[in-house]
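Got some structures for you, see below.
Laboratory data are not the source of any read-out in this text; all were calculated from the coordinates shown. Remember, predicted model here, so these are calculated numbers, not experimental data. Cβ atoms are built from the backbone, for glycine too; each structure is taken alone.
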Structure P
């Protein structure tokens, strides 16, 4: 999380949406420095840069200001008046792409393993494995960022940073808030990379009609607020 009193911006970090990239860049823009992993910090004016890391001590500031804090927790930390008056910013990603990224990360089934499964057993084997992970509903499969986008069932995010247009969306936020863009451009990631070569797995290869319908329902709000195209069946889904 980030809270800039000077610029009246709250950044609420989601999962598997290129949010670490967005957070690192925003921290640099707001506070003049950032690191890939660092402890939580409260500035003299009350601004906050939350913890960015995987482990923390019980009762520590890092635990209180841990990464991926829900919006309601952040509101309680900085106060409802400050929270409500600030611009709330969060990260979002194409739901189909995001679900597959989460599948690889949480199930510990790498893109390399997926490519091997494709070669050995074909598309149906990969699609079945992905569908089963969604159906089991464990290890991050049910995440839809409701706790990050909503407070008491009310959408609170004012500005979304899309993984596919991270540069443009951060630039738009900077222009809106009068923040000089001092950071070099980041490259957006668009598909599942198998290795350092150009080999990629088409997103369509992961889906069955059942899993496609599942994602359309689970991420219904994402398609609207992120302006992503919905595909009702595999025939509509692009091949690459």
Structure Q
């Protein structure tokens, strides 16, 4: 059976394909050569905590020092300030963040998509279910200021719900901790003006769940700082991964 060459395609005289010379195939990129996936950049919240303080406490603007080590929380200043306090043990859901973003859209004649979009509101909420019963968690849930409360001779504390409860504001810092071969990684979200905006139902009954103190905060803009939320990332493990994450090298100390 005779063959005839037609360009780069060799065919039999019955016009059935036989071989295809793929000179350009070597230059066509394969998916493996263009994808970029790094499992070491997957973060988990292995541990964590939520810290609260009064609004007159110093804000948290850095969580690590020049070496990547965790910095201590600011100390209390002034008689009205109570130090940063850990809410203690939380439910397995940890610190739950929510977001609500509203936009205003302009539509135009003959256009199938908005021709202008403006963000009119963008709020962040933080919800926690504290499992420890303490002065801090009771005060948060009831809305009462307990720092001036003195138990009676028998140790009893009584709190009366006011006819018009006040919504209190705090500074809130939620921090998640991950672990790598190079050390800990910290992912933190700071709400400088966290206003209590809701509370969860409380249950007295049987079962595995303890009495909980569930509270929701809504982040509002702090007039002095000029923002409602600040993200912070750090730690020795974070420092070691800067290049792989796409960041420039850390500044000289």
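Consider the structures P, Q: one of them gives 23.4 for Kirkwood radius over Cα pairs in Å as calculated from the coordinates. Say which.
The correct label is Q.
Given a value of 11.2 for mean count of other Cβ atoms within 10 Å over residues 52-59, point me to the structure among P, Q it was derived from. Don't jump to the answer; show the numbers that get you there.
Numbers: P: 11.2; Q: 18.5.
Computing mean count of other Cβ atoms within 10 Å over residues 52-59 on every structure in P, Q gives 11.2 only for P.
Given a computed value of -1500 for helix-only ellipticity at 222 nm (-39500 (n - 2.57) for each DSSP H run of 4 or more, over all residues; to 500), which structure among P, Q does it belong to?
Numbers: P: -12000; Q: -1500.
Answer for the origin of the read-out: Q.
If relative contact order in percent (Cα under 8 Å, 6 or more apart) is calculated from each of P, Q, which structure is the one that comes out at 22?
Structure P accounts for this read-out.
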